[in-house]
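Please treat every number below as a calculation from the coordinates, not as lab data. Note that this is a predicted model, so its numbers are computed, not measured. Cβ atoms are built from the backbone, for glycine too; each structure is taken alone.
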Structure I
Amino acid sequence: MNPALTRFGEQMSHLTGVRAIMKDIIETLQAGQGREFINLSAGNPVILPEVEQLWRDCTAELLASSDYGEVVCRYGSSQGYQPLIEAIRDDFNRRYGLSLTDRNILITPGSQSIYFYAANAFGGYTANGQLKRIVLPLSPDYTGYGGVSLVKEALVSYKPTLDIDAANHQFKYRPDFSQLEIDENVGCVIFSRPCNPTGNVLSDTEVRQIAALAETYNIPVLVDSAYAPPFPALNFTEMTPIFGPNILHCLSLSKAGLPGERIGVAIGPEPLIRVLESFQTNLCIHSSRYGQAIAARAIASGALGEIAANVVRPHYQKKFDVVDATLHEAMPKDVPWFLHRGEGAIFAWLWFQDLPMTDWELYQEIKRSGVIVVPGEPFFPGLQGEWRHAKQCIRVSLTATDDEIATGMRHLAQTIEQVYQKMPVC
């Protein structure tokens, strides 16, 4: 049966970004015919023993409690499980000196759903036909933003400026405020901090400047904090969550060990939370109550924040250090390669200036060496016009073992040397 699809149905029936590339990766692994690949493409977090034990302990507490039936066998509030809302409220008020009430918090089925709600509640066409843009102020950014809007043309992203440290083969993206347009034609602004895929952390000043530009026109700013403190705390540099009258602070428990339970949290002004809650009620009623119940215990006890800072963060920071050290040891000296400054998240981001092929072709070459990475172009959703840089980058996962990462980087270095030697620079 081939039913006729609507315009939205046609759009949503196709994979976008990295999800489309994962099909090729899965087929490569399945067709390996006994060949062992070093898979540096994964976005799944490592199952760390201490983290898994925390969730086992919280599950045991839930099973033994009188709340179990109410949690698992009944529907709940669309806003979320009340003990989890209270645990987040109290934790954030204590940590950051806030005055949050319950009405400032919404629990969702993962943070991706928050961006879908917001992109379609605030972005797209208004009742009078005006197009409200969804602005990504700095590209590259999370590939998932490419699929959140039902109005494809609404999504717009902006090229950054590049701080380049050639001597140390290091660089960093920064918002280009001379180009960034946030005006009455914008519906909402979204960016990740720390950034997936680059690990970039926008400074407090940059975040406040973006929020101030948006506040002039009553535009919501969604800060995707899926890697931010206090949990999972995957920031390798000091950073402070920023709150404000038009900011929605959006966090996820996926990289804190609960990706299967799909727990996202939006924290922000009550009028914005009400809009997103209504959207959620119409779409899916509420998030998993089981996941919320064990998360409430982990946050209220302080255990999740402690494990995030003392176990999760050091684990991935060490992995990034392996990438950094191995690349400096193995990369050919005459190749213009740059590693994005490691400020957070579970990925490393590499840029090969004057790459004599596309990122997709490089991905294929690296596969031939037995290593799987992710080409960078899917992480530039909404970018207007051509930018050669967007086809010169790759993402490397930090979820493999130290030995796998080091070996993978050596194979990568060999491939890069061959690529630059054999092919003329365009």
Structure II
Amino acid sequence: MQRTPQRLLDEYKRKLLTPAEAASKIKSGDRVFYGEFALFPEAVDEALGNRIQELERVDIRSVCFTRVPRPVEMDPERRHVIMNDWHFGKASRKLHERNLCNYIPISYHQGPRITRKYLDIDASIITTAPMDKNGYFNFGLANSVTGAHLSKSKKIIVEVNKNVPYCPGGNFESVHISGIDHIVEGKNGPLVEVPPAPPGGVDFQIAGHIMKEIEDGATLQLGIGGLPNTIGRLIAESDLKDLGIHTEMLVDSCVDLYNTGRITGRFKAVDRYKMAYTFALGTRKLYDFLHLNPTCASYPVNYVNDPRVIAFQPKMVAINNAVEIDLFSQVCSESAGTRQISGTGGQLDFILGAFQSKGGKGIISLSSTFRDGNGGVRSRIVPTLQPGSIVTVPRSIVQYVATEYGIVQLKGCSTWERAERLISIAHPAFRDDLIRKADEMKIWVRSNKIS
């Protein structure tokens, strides 16, 4: 059995610091990149929080913080630290409401290129798996934009956590000890887990319509939430075969599908037989499945989410949720009016790529209604988006839209045809009003009738 060369062990020892020593490397005005998603650098974050009052204008940023950074907790008036997030999760959403966090708009696949072209990174503090016998620290659950940030960082601090799975990659899934400046042996705390959301009241109905669009040999992109889990369950119970996975986010339902034998990747054009992804977020079941599993391939997001790469996959089916869609077929998936609740992420990337795929389908899914803060029922298909709402997918890019009342295809349709089709899958209680509004906006012809 090969042992770690002594020179690597010596280098490890030379670069080993305490969390407080590592935090002392951060200076006022530094732009600091944190580990992404579940890979939060717990020990160094705590140490940096303890000294944040000494610093000014420290810019802490990442993709989807799963915890509130300690420096932000210690600076409620935002005098010492600025927090920026490339994709909002629960933690950033709450901080944004207190004016303690900003969103960085991106189309996810462009993240690494944006970093390399325009950003100067003073320090990166990332959580990794322990060093392997060849001197590499594996990124584990999040490849994403980490490699690009390391390539621009003046200081690289690695916080080791023994609970991080070693995730084999396509490329840039690890960093060698020679390329880092400091090592911290962290608290080895359990990784953040996101249990599968239970299906909502209409998820099975929406999933049933989407299932009709999935064929044998299709390649899937599934996200998080009750609907993707429901689709995964229905696929597992179906007779579909030889499906592939090419997805931004790998989730528990992908493990379940693989274990049923539905996932083979046999007909994928690239990464054949592999489940390609850029980050993973789920439960310990998923993390254990990924550890040293050659079935899965971790890639930077500029590869996984590149619409050109997505388009190579035959019968690519991309399924993404939305907050609301208007009668012009503009899709909002990241805000409620001016309130930022998520991010563009890879939705636009995959809708673009799926359309270009041979036999591909980009699907926007949403329940037809929701309950507002007062308990009233409101339509998610609206005449126009709320003032301040962000257009995540322009009308020119939208392909399929699904609710519990059906699924419609909008490519090649005129404005009135789009309105007609969208109204046909709106909740019946709102259809008459939507027709009236469409007529007022000159995108409806009264003689037209919804079939």
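For the read-out helix-only ellipticity at 222 nm (-39500 (n - 2.57) for each DSSP H run of 4 or more, over all residues; to 500), a value of -12000 was computed from one structure; give its label from I, II.
Attributed to the structure labelled I.
Among the shown structures I, II, from which was the value 13 of relative contact order in percent (Cα under 8 Å, 6 or more apart) calculated?
Label of the originating structure: II.
Comparing structures I, II by Cα Rg over 2.2 N^0.38 Å, for residues 148-299 alone, which one has the largest value?
The maximum falls on structure II.
Out of I, II, choose the structure whose coordinates give mean count of other Cβ atoms within 10 Å over residues 108-115 equal to 21.0 when calculated.
Only one of I, II returns 21.0 for mean count of other Cβ atoms within 10 Å over residues 108-115, namely II.
Work out the source of 5, 20, 25, 22, 14, 9, 4, 1 here, i.e. which of I, II gives that when P(r) over Cα pairs in 5 Å bins from 0, in percent, for residues 356-403 alone is computed.
I
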